[in-house]
Structure I
Amino acid sequence: MEDRVNVAENIDAVRAKINAACMRAGRDPADVTLIAVSKTKPVSMIRECMAKGITVFGENKAQELTKKIEEIPEPLDWHFIGHLQRNKVKYVAGNVKLIHSVDSIRLAEAVDAEAAKKNIVCDILAEVNAAGEESKFGLAKEEVYDFVSAASSLKHIKLRGLMTIAPYVEDPEENRLYFRLLRNLLIDINSKNIDNINMDVLSMGMTGDYEVAIEEGATMVRVGTGIFGDRHYL
């Protein structure tokens with residue numbers, strides 16, 4: 001089934017939609033990073049993306065991420081976008097450019113401790129459950145300020161911004177308020193001039209709603225199905 005997916009055509013279509021959304025919002029498309037969500041997808045399809053100039057890939061399982069990094073020696077920007085358990089941090093810290101899904105201060109401390117062992121600084125995002133869905137991970141919006149304050153004192157992580165996974169909806173307009181909430185949170189936190197905190201990343205928007213997310217200020221969009229077709233779990 002997967003070999004019928006025209007990855008190159010799909011990437012062209014996604015890029016055209018990103019450009020159109022940026023034009024509507026008066027933004028530069030260069031300010032939006034397209035993350036190809038390659039979880040469950042084979043290396044062959046990742047290579048099809050690479051042939052189209054895609055260098056940023058998102059994975060959500062530490063084991064799968066490690067295996068793909070071993071199989072693809074070329075320099076790529078790997079992003080970890082799935083729920084991260086503290087006992088898996090050692091496989092992720094140092095292997096990815098950005099961890100999107102830090103959803104508690106305990107996890108931030110675990111990433112910080114692992115990064116200290118490796119003598120590196122890990123870039124992270126705070127995952128916010130903007131819609132307050134019980135089925136989703138992430139900080140409640142009321143918890144974000146305390147998280148940021150605590151994270152600011154950790155020496156081996158750098159909090160780069162915020163991430164959210166909006167609800168699955170038929171009409172992407174329904175998610176506009178959550179994307180706007182995330183952008184306003186980031187602006188508000190930056191305005192407080194907290195030591196060591198200067199956030200510039202908004203990771204929001206997936207296949208169904210990334211155009212709306214871009215209109216609301218997304219700097220990273222995570223597109224899987226829109227590039228690779230329907231997901232087939234390993």
Structure II
Amino acid sequence: MKKYLAEMVGTMVLVLMGCGVAVSLGCDPVNNIPAVVGTALAFGLAVVAMAYTIGGISGCHINPAITLGCFLTKRISAKDCALYMIFQVIGAFIGSAILYLLTTNSGLEGTGANDLQEGVSVVGGLLAEIFFTCVFVLVVLGATAKTNGATNNFAGLAIGLSLVLVHLVCIRYTGTSVNPARSIAPAVFNCGTALTNLWIFIVGPFVGAILAAIIWKIVEPKEEK
């Protein structure tokens with residue numbers, strides 16, 4: 001159970017800190033660019049912090065898309081894949097509940113839910129989530145691969161920085177999910193169009209993860225005998 005609980009705690013921290021900063025700074029990709037940068041850094045730093053906290057316990061997926069990518073590249077079993085995802089969503093709900101409690105008692109609104117941004121179509125948002133999740137999961141698979149030299153020594157840093165980069169680009173389109181658990185819980189608390197459009201932030205990241213797994217299987221170095 002330790003690895004499942006680690007995933008729950010890690011995802012809780014990611015949602016609480018990342019979405020918490022988005023709410024606290026008033027993240028607006030059109031009218032508040034400094035808040036966009038702050039939010040991107042918050043998500044990346046949360047991943048780095050958790051990678052070096054629980055990475056040795058569970059691998060620190062804290063993202064169902066990453067878990068799916070690891071399953072498709074035969075790094076984890078089907079059982080672990082399912083239970084990781086369940087505990088990640090539970091952790092996300094805990095993080096969102098804490099944030100909701102804080103915001104409703106502090107004069108702030110929202111829980112940092114993902115939604116289509118101004119002028120972005122459903123197709124545009126879906127494509128953004130597919131492409132940027134693909135890039136992010138591909139970085140995770142490459143940085144943690146045992147066949148890819150010594151890159152896994154710095155995997156936590158590489159993954160965190162890549163998430164910052166993905167957020168800087170993608171926030172303008174969808175607020176950046178690339179993580180179904182991170183989107184499900186805040187949308188439930190926010191309701192409205194965030195809940196209506198939630199499917200985009202589940203389907204998009206999972207499709208992106210599948211593409212990343214395919215790409216990695218093609219380019220993965222062969223293990224030395």
Note: mean count of other Cβ atoms within 10 Å over residues 137-144 at 23.2, derived from one of structures I, II, originates from structure II
Ranked by mean count of other Cβ atoms within 10 Å over residues 105-112, the structure on top of I, II with the greatest value is I
Highest-scoring structure on relative contact order in percent (Cα under 8 Å, 6 or more apart) (candidates I, II) is II
If distance in nm of label points 7 Å out along Cα→Cβ at positions 193 and 209 is calculated for I, II, the one returning 2.7 is structure II
From the coordinates of one of I, II, mean count of other Cβ atoms within 10 Å over residues 17-24 came out at 15.9; that one is structure I
Working back from 2.5 (distance in nm of label points 7 Å out along Cα→Cβ at positions 33 and 65, computed), options I, II, answer is structure II
If helix-only ellipticity at 222 nm (-39500 (n - 2.57) for each DSSP H run of 4 or more, over all residues; to 500) is calculated for I, II, the one returning -24500 is structure II
If semi-axes √(5λ) of the Cα gyration tensor in Å, for residues 57-176 alone is calculated for I, II, the one returning 24, 19, 11 is structure I
Taking distance in nm of label points 7 Å out along Cα→Cβ at positions 97 and 121 for each of I, II, the highest value is that of structure II
Working back from 27, 23, 15 (semi-axes √(5λ) of the Cα gyration tensor in Å, computed), options I, II, answer is structure I
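None of the figures in this text is laboratory data; all of them are computed from the coordinates on show. Computed from a predicted structure; not experimentally measured. Cβ atoms are built from the backbone, for glycine too; each structure is taken alone.
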